[in-house]
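Q: Presented below are the structures under discussion, each in the form of structure tokens.
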Structure P
Amino acid sequence: MPNIIEVKNLTQIYSVGTPFEQTALSDISFAVEKGEFVGIMGHTGSGKSTLIQHLNGLIRPSSGSVFIDGEDIWQNPREIKKVRFKAGMVFQYPEHQLFEETVFLDIAFGPKNMGLNESETEERVLEAVEFVGLGHEVLTQSPFDLSGGQKRRVAIAGVIAMRPEILILDEPTAGLDPRGRDEILSHISEYHKKRGATILLVTHSMEDIASTVSRIIVLNRGEILLDGTPRQVFSEPLLLKQAGLAVPQVTRVFLRLKELGVPVDTSVYTVEQAIAQLVALKGRRD
């Protein structure tokens, strides 16, 4: 598959020339193929928020380049708004940005700004609420009368309604209970499967990222520490610990089993993988 995102030698320095000068990103380079589902991880201050804002054209690089569909997004600064339609951003706690009188109007805000007519806008809104698992009955309600989880879905639907080629989500499950978290991740995965969109998911939750993405990029102090499949990344617990991160709980259990002499493969990172391996181990002993 062709690359939809290319980041080349990207550096971001804040407050240049002052006592508060800080390098948030240092000479980062990577590419993302069209249709990939990528997780971005890193401790607070690792640079991940700065990175995703670059992918949406919200920050201009101190040096280096960001390419979307082979075009440098800052080649024509006057056209940067078009990049934000291609790379839709769902910020952390996006429900705080809801403002319209009804759910329909909130979700329709993006498509209207794209210049779509009423018929096209309505089609996008109806499609988006279905993707996030909301019924059409909520469309006439005020978004402020909904539960926290429903508000989160409305905010995500507002970005999905623009049908971005790239969907970037910053901690989309933050603050939700386990059920709400699982539902949000399930709907995001379903959207990825049905639309074939490229998705970048930023999260602190190892469990979220392990069960959802096909690739993980780990940032540490403004640099890429690890880049690979979940199995590859979670097989490096010492490096993750250096970055202030930890492997998923199920992986930690298997690491402990290995220490105790149980012949297990410590590269597991989901409950399903763990169950399959334990069943196989029991079968060999029987």
Structure Q
Amino acid sequence: MEHLRGFIYILIAAVMWGCIGPVAKLAFAQGLTPLEVAFWRAIIGWAFFTCHALAIKRIGIYLEDLPVILIFALLCVTGFYGSYQLAVNLGGAARASVLLYTAPAWVAVMAVIFLKEEISPRTIGGILACMAGVALISLSGHHITGHHFSWAGIMFGLLSGFTYALYFIFGKKLFARYHPATIFAWILILGAMGLIPFIQFSPPSLISWLSLLFLGLMSTYCAYFIYSRGLVRLKASQAAVIATLEPVVAALLAYLFWDENLGVLGYFGACLVIGGVVLQAVRKKPD
């Protein structure tokens, strides 16, 4: 039952994260830069998590954990938020999202090295199916409206995958030690500060603010809180594979609202991703 609950939590978070690229494009269309969107997403999410942490009186951290939390913030907020929004801007929401999902491969390797996890044949099968799906989606859709996927876009997409994978590694240890609201209250503000030197700010429009509010509240505060509840019930490698549903959601929304058509190969890849998630979620017995 705990495994099923963890699966459902990660699944809900994946849907919320799948909205990031399509919603961010609304802000881009209003003149905001990718790093501005990354900054305001972090700040708005931080405000909600800080209120949450203060309400439950769990805002404090141990001084000896501050260096790890700072590294977590710089890699997984400054690095991840920034690189992902740049990938969306350069290559479109759908393809940026699927490049993000090189993360399961990174997680599987790092979970063995740093968390000493054993990876089952079922998990390996889920990873292979998901990675094959990601590859097909990345190779498809050469005529995405308004985008030519440059090498810079590819590199930012892969960088977002690596830094996203680090969430599962850092999070697995820190979420066992602190309440999720405590961790995110610290890493979001520290990570947002890391973005400031690279931003020239402009006043957001009303549509931009609505987009940013959605990203900060739904795709950050709600998604991360739900994700952290799922992560404590699953292995890091399992959670990473289940969350791979995010690019499927992103591809569907990008097609519906931004005319980003990934083609036959791309949608076949999306089916492989779903198959990999189902393979990971259905189990005969607990670990």
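Q: Out of P, Q, choose the structure whose coordinates give Rg and Dmax of the Cα atoms in Å, for residues 120-199 alone equal to 12.1, 35 when calculated.
A: Working: P: 12.1, 35; Q: 17.3, 47.
For Rg and Dmax of the Cα atoms in Å, for residues 120-199 alone, the value 12.1, 35 is produced by structure P.
Q: If we compute distance in nm of label points 7 Å out along Cα→Cβ at positions 184 and 216 for structures P, Q, which one ends up with the highest value?
A: On the way: P: 1.9; Q: 1.4.
The structure with the largest value is P.
Q: When distance in nm of label points 7 Å out along Cα→Cβ at positions 48 and 72 is compared over structures P, Q, which one is greatest? Walk me through the intermediate numbers first.
A: Values: P: 3.0; Q: 1.9.
Largest calculated value belongs to P.
Q: May I pose another question? Can you rank P, Q by distance in nm of label points 7 Å out along Cα→Cβ at positions 32 and 64 and just name the one with the largest value? The partial results should precede the final answer.
A: Working: P: 1.4; Q: 4.0.
For this comparison of distance in nm of label points 7 Å out along Cα→Cβ at positions 32 and 64, the top structure is Q.
Q: Comparing FRET efficiency 1/(1 + (r/R0)^6) of positions 24 and 168 (r between Cβ atoms, R0 = 25 Å, to 0.05) across structures P, Q, which is largest?
A: Values: P: 0.90; Q: 0.65.
The maximum falls on structure P.
Q: Quick one: distance in nm of label points 7 Å out along Cα→Cβ at positions 16 and 112 came out at 3.2 when computed from one of P, Q, so which one is it? Walk me through the numbers on the way to the answer.
A: Details: P: 3.9; Q: 3.2.
Label of the originating structure: Q.
Q: Comparing structures P, Q by distance in nm of label points 7 Å out along Cα→Cβ at positions 56 and 232, which one has the largest value?
A: P
Q: Given structures P, Q, which gives the highest value for distance in nm of label points 7 Å out along Cα→Cβ at positions 96 and 128? If you can, show how the numbers build up before the last one.
A: Details: P: 2.1; Q: 3.3.
Max of distance in nm of label points 7 Å out along Cα→Cβ at positions 96 and 128: Q.
Q: Quick one: distance in nm of label points 7 Å out along Cα→Cβ at positions 8 and 208 came out at 4.0 when computed from one of P, Q, so which one is it?
A: Details: P: 3.3; Q: 4.0.
Computed on structure Q.
Q: If you don't mind, there's one more thing I want to ask. Quick check on the output: -23000 is helix-only ellipticity at 222 nm (-39500 (n - 2.57) for each DSSP H run of 4 or more, over all residues; to 500), derived from one of P, Q. Which one produced it?
A: Details: P: -11500; Q: -23000.
The read-out comes from structure Q.
Q: One of P, Q was used to calculate relative contact order in percent (Cα under 8 Å, 6 or more apart), giving 21; which? Intermediate results must be reported in sequence, preceding the final value.
A: Working: P: 21; Q: 42.
It was calculated from structure P.
Q: Still on this structure, please answer the following. When P(r) over Cα pairs in 10 Å bins from 0, in percent is calculated, the result is 6, 26, 31, 23, 11, 3, 0; to which of the structures P, Q does this value belong? Write out the running numbers ahead of the final one.
A: Values: P: 6, 26, 31, 23, 11, 3, 0; Q: 7, 31, 37, 21, 4, 0.
Among P, Q, the structure yielding 6, 26, 31, 23, 11, 3, 0 for P(r) over Cα pairs in 10 Å bins from 0, in percent is P.
The numbers here are math on the coordinates, done by the rules we state, and not lab data. Here the structure is a predicted model, which means the values were calculated and not measured. Cβ atoms are built from the backbone, for glycine too; each structure is taken alone.
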